[in-house]
Structure 1
Amino acid sequence: MNLESTAIEIAASFRIGATGTANDAFATWIGDVIQTLETGVSPGDVPALSKLLGLGFEAQQRADYIALADLLQYEIGPLLGKQGPR
């Protein structure tokens, strides 16, 4: 499974209120994203991805899981998807 499809699955979990499962999956997924940052993200996409991840962490801290789900599905996931499968 690639990072984009995993982001969409995590977003769906947040949207249905399965926040415990979604938060656990989000933490694991972030580790995978960090590994991808080290090995395969286009340098031109790093600033945008960094900003979006920061917004995601802020949404998570506020427990604004719908905003986090939107970021994962519509912003972060597609940006990672264009990097190719991981």
Structure 2
Amino acid sequence: MARQKCPNLQVFKGDYNRYRYYSNELYKLLLDYTDKIERFSIDECFLDLTHYLMGRDVMEIAKEINKRVKVELRIYCKYWNIK
């Protein structure tokens, strides 16, 4: 049905081991900011940055993490400020 709606659809086989590798590498990177990390799934987590902030804006830290992820892991991530 998907190919009928989108004839140019490209489907790629997943690589669970590679996905898990990057998930773990991201987790290690996040440990530089806090040890209070709640893994929600293999590709989603929540951070408690309360003690890391020290007067810094949470979105400033989120942007810093996002930049490190792009540079060090060569992957892209999204972040939200949930209060």
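Each reported figure results from applying straightforward, stated rules to the coordinates on display, with no laboratory input. Treat the numbers as computed from the prediction; the structure is a model and nothing was measured.
Tell me which structure, out of 1, 2, gives -22000 once helix-only ellipticity at 222 nm (-39500 (n - 2.57) for each DSSP H run of 4 or more, over all residues; to 500) is calculated.
Numbers: 1: -22000; 2: -10500.
The correct label is 1.
Can you tell which of 1, 2 yields 0.94 when Rg/Rh (Cα atoms, Kirkwood Rh) is derived from it?
Details: 1: 0.94; 2: 1.10.
This value belongs to structure 1.
Suppose you compute relative contact order in percent (Cα under 8 Å, 6 or more apart) for every structure in 1, 2: which one lands on 51? Let's see the in-between values first.
Working: 1: 51; 2: 19.
Corresponding structure: 1.
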